[in-house]
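In the part that follows, the structures are each spelled out as structure tokens.
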Structure 1
Amino acid sequence: MKMRKFIFVRHGKPLEELEKTLPKSELVRAEAVGTRLYELSNQDIDQVVYSPLPRAIQTAFGVVMGHGCTPELLPAIPAFGNERLFAEMSAKEGFRERGAVEGYFAVLNALHGTFKFEKWVTGFVEVFDELFDSVPDKTTTLVVVHSPVIECLLYGLFRRQGRDLPDEFLKMGELDAVSFGASCEGNEPIRVGKNIEKILAPAIEPKA
């Protein structure tokens, strides 16, 4: 049986006026996420991968610095987040406004309809399956991407197993993390283990 561990982290909150790069305060919080992940597992991160967007790349490096590991850098995965994808998702009026309140996963199906929603869910699951096959057995991979990509992926993986995704995983805030084991036996579909855990982002320090 093939077994791997994955840690998905949503990127930090960017500064729009700086082409969606992260402010120093968010980099500090990203480092705190990495420190917390190490405290919880006391294990190395063997590989790190991210979307090609700057906010994801910067967050990934912040998490790695806080964790203190020296992982292998894998090629970015555009299918887990790119400007064209998010332009399509946010094209519907009210997507960003409602998503910021209700969560982007919750409004995706409501605004785009079942056909597009299912296309995205299926696509993210396929990309995850490819990632699973590409990393060595019994290793841990950090994946820094976006919302609603993470929620759609988890929803699709759980549904494939005939399980309902718990509500806590249906809305990922900036710098929230999800850790889970995944396994595959023979030609069976990849399965998410029962040890899935959500790690909430560090609190935002109030301005002096």
Structure 2
Amino acid sequence: MNSGTRLYDLLFSYAELYDDEETPFERFAALWCEGRDPRATAALLGADLTSARPCTLTQIGEDLHVQPGDGVILAGPAGGWSLVIQVEGHNAVLEDSLMRLSRDGHRALSVSWDIGGNEEIGYAADGELMVRLSFTFPESRTGADVTVLDPVMNGLRFRLDENGESIEESISSAFVLAGRLTGEEINADWLDSRHERFVIPRTR
């Protein structure tokens, strides 16, 4: 495993969750919330708590009944934070979600990308969006304090090369940043452990 892409490679091993093993990462959304338990985090994302079902990430699609437009998340503890992986929808990484989850002295961090080329890290603290930046073009930033994550970005690669490649290193770097900020990197133990799946009903 290439050390520069190790976390990308770890997530790639779960590619079957995204239907196409050749291009599994056309979309992805992960969220960390400090100081809120997984159920409280899910509730603030709009999840139906009665839909809770214990499962691992690879089991997330089993006995799942959703309507078009519903979101699906897996939420579990990760150190002093809750980690949410969203496999359907993108509620978890919206700016409003980050700000809502971070209110009252909490913090929230997201890593996401989609088929439209939006490759982003978002970070909010105490109800305010501190920074949203592209992890393939880190000069592109907005927020109240656009340099707040700089101390945890040292030595990481957040840029494509001249051929538009090396996205794997940029993705891996985004997750290393998350680990530095939260104190715990995403890992196989978390991905293979049972957490709780929730459905986020589409707003109708």
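FYI, it's all coordinate maths here, none of it is from the lab. Being a predicted model, the structure only gives us computed values, none of them experimental. Cβ atoms are built from the backbone, for glycine too; each structure is taken alone.
Here Kirkwood radius over Cα pairs in Å, for residues 27-90 alone was derived from just one of the structures 1, 2, and that gives 12.4; the source is 1.
Please state which of the structures 1, 2 yields 21.9 when mean count of other Cβ atoms within 10 Å over residues 83-90 is computed from it.
The correct label is 2.
Here distance in nm of label points 7 Å out along Cα→Cβ at positions 67 and 195 has been calculated and equals 1.6, so which of 1, 2 was it run on? Structure of origin is 1. Tell me which of 1, 2 gives -13500 when you compute helix-only ellipticity at 222 nm (-39500 (n - 2.57) for each DSSP H run of 4 or more, over all residues; to 500). It was calculated from structure 1.
Assuming 16.0 is mean count of other Cβ atoms within 10 Å over residues 107-114 as calculated from a single structure, say which of 1, 2 it is. Spell out each step's value before the answer.
On the way: 1: 16.0; 2: 23.0.
This figure was derived from 1.
Which structure, out of 1, 2, was FRET efficiency 1/(1 + (r/R0)^6) of positions 43 and 155 (r between Cβ atoms, R0 = 35 Å, to 0.05) derived from, given a value of 0.40? Value 0.40 for FRET efficiency 1/(1 + (r/R0)^6) of positions 43 and 155 (r between Cβ atoms, R0 = 35 Å, to 0.05) corresponds to 2 out of 1, 2.
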